[in-house]
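As structure tokens, here come the structures.
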Structure I
Amino acid sequence: MSSIEKVIAQTFLDMAKGLETGSFGKRPRIALTGMGSEHGEENAMAAAKMAAKQGVDVYYIGSLEAPGITTIHVADDEEGHKKMEEMVEKGEVDGAVTMHFPFPIGVSTVGRVITPAKGKEMFIANTTGTSSGDRIEGMILNAVDGIATAKAMGIEDPTVGILNVDGARQTEKALNQLKEQGFAFTWATSHRADGGAVMRGNDVLQGTPDVLVTDSLTGNVLIKMLSAYTTGGSFEATGFGYGPGIGKDYKKLILIISRASGAPLIANALLYAADLVRGKVFEKAAAEYAAAEKAGLTALLKARKEAAKPAAAEEEVKMPPAEPCTASIAGIEVMDLEDAAKALWKAGIYAETGMGCTGPLVMMSNANLEKAKEILKVAGYIG
């Protein structure tokens, strides 16, 4: 067969597949490692067949075969992962879905779930790996990763919320600084009465933000719960898995599922991978990181590290005479509470610390509220 005949034959084959699946154009080639699942290799093959019917060329790495699926035979899970990495490196596939992968520091995965309240999809940034050894820096970078992934999936202006965990307020402050300096994104607003960009548990269930920013350990727990809450936990039935590894200058499209992932979720992960290929996820990530750098990302992270260095000696501050605390200021990190109170003491304002339903509080009299806000803002405890 001549080269022209091969092109014509492939064109007609692509047309036939497009008519069958409703998906025209080049089909993304996605590898799937099938061994190691807690539900057996048949579970992974069932997922491969589901995804193949919806426009994905699945390269199944394992021991099973099925019509419409390309099988790469391997003896065990270890050989399968080596083969998967080789295929990704050589460009034999556009991406891969697998149950574990050692991402380098600076790369972590953006999960995608279906939230239970209204069936709305939400990206969780991030769910495995780590963007940084520093918690706050990691969450700042997770926001960039999440925005890039959501844009690759066709959301032009994804809304961003930060889960109410340790570091949320510092992350919010840093992202607001980037936003003021030109890094464009839109904050989500909590559905709770007090609003704000810091998300509560209710917002997780409702899918309030398009991108939920958190640390990867918390994100990992969230995605497991949202994937398996209907099955008792041992079978992850809904959602799209733990997602692709995203980080500055990272170019390997590898998505994570777990050994507990069921066929429907694995099939969705394959479709997620295919959509990220079509959406040029790494181009989107490069653009978001370039925009963040232009807005001063590197300088901001460097300044955070300098500020985090321990002081030579802690100044002893005397507490002013006690008075009734009838006002409060929220938005301060729990680790900074005592220091924030001492900053007010130093200015002659009596203050106490506490924990409200929205998080840590510094409390003072109504008469001192506005002055206290100004002092804490200048000191960097609130935005």
Structure II
Amino acid sequence: MFELLKADTQTQARLGRLTTVHGVVETPVYMPVGTQGSVKAMDPRELEEMGTQIILGNTYHLNIRPGLDIIRAAGGLHRFISWPKPILTDSGGFQVFSLAKIRKIKAHGVEFRSHLDGTPLFLGPREAMAIQRALGSDIAMAFDECPPHDAPAREQRLAVERTLRWAAECREQPRAEGQLVFGIVQGGSNAALREECAKALVALQFDGYAIGGVSVGEPEPEMMRAVEMTTPHLPARQVRYAMGLGTPAQMVELIARGVDMFDCVLPTRVARNGTAYTRRGAISLKGGAFKADFGPIEAGCDCFACRRFTRAYLRHLLNVNEILGLRMLSVHNSHLYLKLLADVRAALAQGTFAEFRREFIANYVPTRRVLSQREAAKLER
């Protein structure tokens, strides 16, 4: 369960501790994403050495491959993937959004066609909870409907109604011993819908609450507003999880808005495209500017990639498609995310988070896309 240790006096940031069957998670926390039982390009030893406290897996994908029979035979997901620490499993609700072309939403769940071979697959609240029970994850997510951010008002309303109906059904299902279950708030950019959804979920008394319907293609200002619409309606003494977010700067800003948990594929996804995160923003190491740059990815970083290799060498590896290049950028980016959250926790403990936030945001240069989104949001006011 969640223990609120300290609340920041100048922001809504919180220092907390979440106790699970497989260990204690200090919050705020970043969870590396292991959708199919592995964080891409990383091994468990590296993740543990970096200070990873908890990882994420996915109900839909693990149910298809390798399948529950194999995972049960292995003794559960922890043993199958050789990960001794906590695991959170997404219910498959995000695939309702991401696999929209191969699914049909019904009253009691969603009919999918396997993205591999077209085999029919039905996933509803009962099925999602049964799969997560078999996986033995420490935290199971309620099954929800995640519509696009620009879905019409009627579609957003229906998604909230289904999410609440399915959440109530999830709440009634048996769970693995000690397994926590989180409800997911939907409602798009509609403040009234988000308030309604949050309050109804709180009435169902989940172990924690997630902010869903973000990281679905919306501009950054809209994402921030969705979080700001939601957190005031969630219990102060229960954990809050922003699903699928975000960049380093976004996480710092969302922590200031009261968020405790994050998962995001960006550290390894952008690494595969040659992008490295630094505390001053993202850089593309494939560029010619780094051809003879014999410094580390980021000065002062103590990850293995920065201690061992230069920007010039990593650029070479990326441009000749050597696996080591994307591996080392994945190591660096994951380390940066985890170290950043550790630094945030230290600042919260010391009562200096507001100062930490100001300095970090002042030094971090957003991408052109994010800057244009912010400018567009200003013009709309």
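A few remarks follow.
- Structures I, II were shown, and FRET efficiency 1/(1 + (r/R0)^6) of positions 61 and 205 (r between Cβ atoms, R0 = 25 Å, to 0.05) at 0.30 was computed from II.
- Label whose coordinates, when Cα extents along the principal axes in Å, for residues 173-372 alone is calculated, return 65, 42, 31 (choices I, II): I
- Mean count of other Cβ atoms within 10 Å over residues 45-52 from the coordinates reads 16.1; which among I, II: II
- Structures I, II, by mean projected area of the Cα convex hull in nm²: label with the highest value: I
- Mean count of other Cβ atoms within 10 Å over residues 141-148 - structure with the largest value, from I, II: I
- For mean count of other Cβ atoms within 10 Å over residues 109-116, the highest value in the series I, II is held by structure I.
- Origin of the value 4.8, where mean projected area of the Cα convex hull in nm², for residues 245-300 alone was derived from one of I, II: I
Computed from the coordinates by the stated procedures, all read-outs in this text should not be read as laboratory data. Just so we're clear, the structure is a prediction, and the values are computed from it rather than from any experiment. Cβ atoms are built from the backbone, for glycine too; each structure is taken alone.
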